[in-house]
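The data blocks that follow each hold one structure.
Each reported figure results from applying straightforward, stated rules to the coordinates on display, with no laboratory input. Not measured: the values here are computed from a predicted model. Cβ atoms are built from the backbone, for glycine too; each structure is taken alone.
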Structure P
Amino acid sequence: MSFLDILNKRYATKAMNSKVVPQEKIDNILEAVRLAPTSSGLQPFEVFVVTKDETKSSIREIAWNQSPVTDCSHLLVFAAWDNYTVDRINHMFDLTNEIRGFKNEGWENYRQMLLSGYPQRPPKTNFEHAARQTYIPFMAAITQAALEGLDSTPMEGFDADSLDKILGLREKGLRSTLLLPIGYKDVDNDWLENH
């Protein structure tokens, strides 16, 4: 199946059947997220995997009561950095150097350019930039889920402030941006099936 075939076949599933997805498939989705490109390679976000029914129920209450939130196997919560800081930028550059096993002069010069710009901008500007970056790995997750034979429901419809409180995101320097329930469609109750 080609990439276009996968995109043509998948859709925002409106009902899921609670069947548990094997962890290997979730791990593949998270690896696709990790490998997704972002501006300056900073990956200014974290993804939280929610499987506890109680937590999913609390999230459903602030997500327009959308059933995939509770009926999915795994709920991915994308959360962007609330700001670009010197420590965060340095951590990502140091991590890249560690993974590659060497330092590159051009890469180090680029680090200095970012350090002289991003941290000086207003936090609101930086959060908005980081929030936009979450859409790139979000698409990678949606596509990998489809490749794994799974269904997903991309969601922006939720109260972000409430979700931040439920997961304690603000204390971690994060703010929620997107939800992605992953699981298997409930063919009998999904009104988009075969449409």
Structure Q
Amino acid sequence: MKASDIKKGNVVEHDGKVYQIRDIERSSPQGRGGNVKFRFIMYSVPGGQKLDLSLGAEDELKETELTRRAVNYSYKDGEAFVFMDSEDYTQYTLDANVVGDASGYLVDGIEGCYVQLIDDAPVALQLPQSVVLEVIETAPELKGATATKRPKPARLSTGIEIQVPEYIRNGEKVTVNTVTGEFAGRA
């Protein structure tokens, strides 16, 4: 597969390892005859090791077969997370190091998760674009504060901390973007 055809989320093989493309930056050199370069930010599957790789538009990367299964988050088992296949109820166990930062978004009843499999072995978790979490600890809004709306830190039910607008209070549910980790509105 040519570098110019690769999209975010594709899974490719490089140096005998499997990677998922998280981000692509395209750069066009100035001047005549400059070759377009693609910088791929990718993470190894499994393991989540980051790799930056720059390729020319005609360079090839081998796409690999990855199966995606819609799953529901079941429970945490020690250092592992257990998911159940939405269709055939197969259980998939992913270690904490595979789940990584995604663990901060896992709540009971979360929908839109996928487990990615290579040869039937679970290797990665794909989260929905956003999740709803409860604010469990944040400073109260300052009365008579200036008109500038400063964000303030808030700890959420899963233990992660994000910046929220001043008007958000304890106990409120907020939508969080799982890609950027940013506040995306009241839920």
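In terms of relative contact order in percent (Cα under 8 Å, 6 or more apart), which of structures P, Q is highest?
Values: P: 38; Q: 14.
Biggest value here belongs to P.
Hey, Cα extents along the principal axes in Å, for residues 14-117 alone derived from one of P, Q reads 52, 28, 20; which structure? Kindly include the intermediate steps, with their values, before the conclusion.
Working: P: 52, 28, 20; Q: 56, 25, 24.
This value belongs to structure P.
Of the structures labelled P, Q, which one yields 18.0, 58 when Rg and Dmax of the Cα atoms in Å is computed from its coordinates? Working shown, then result.
Numbers: P: 18.0, 58; Q: 20.1, 61.
Considering all the candidates, the number was obtained from P.
Among the shown structures P, Q, from which was the value 0.70 of FRET efficiency 1/(1 + (r/R0)^6) of positions 22 and 78 (r between Cβ atoms, R0 = 25 Å, to 0.05) calculated?
Answer by label: P.
If mean count of other Cβ atoms within 10 Å over residues 62-69 comes out at 13.9 when worked out from the coordinates, which of P, Q was used?
Values: P: 18.4; Q: 13.9.
The value was obtained from structure Q.
Can you say which of P, Q returns -13500 when helix-only ellipticity at 222 nm (-39500 (n - 2.57) for each DSSP H run of 4 or more, over all residues; to 500) is computed?
Numbers: P: -13500; Q: -500.
Only structure P yields this read-out.
Out of P, Q, which structure matches 0.40 when FRET efficiency 1/(1 + (r/R0)^6) of positions 46 and 102 (r between Cβ atoms, R0 = 25 Å, to 0.05) is calculated? Walk me through the numbers on the way to the answer.
Details: P: 0.40; Q: 1.00.
Only one of P, Q returns 0.40 for FRET efficiency 1/(1 + (r/R0)^6) of positions 46 and 102 (r between Cβ atoms, R0 = 25 Å, to 0.05), namely P.
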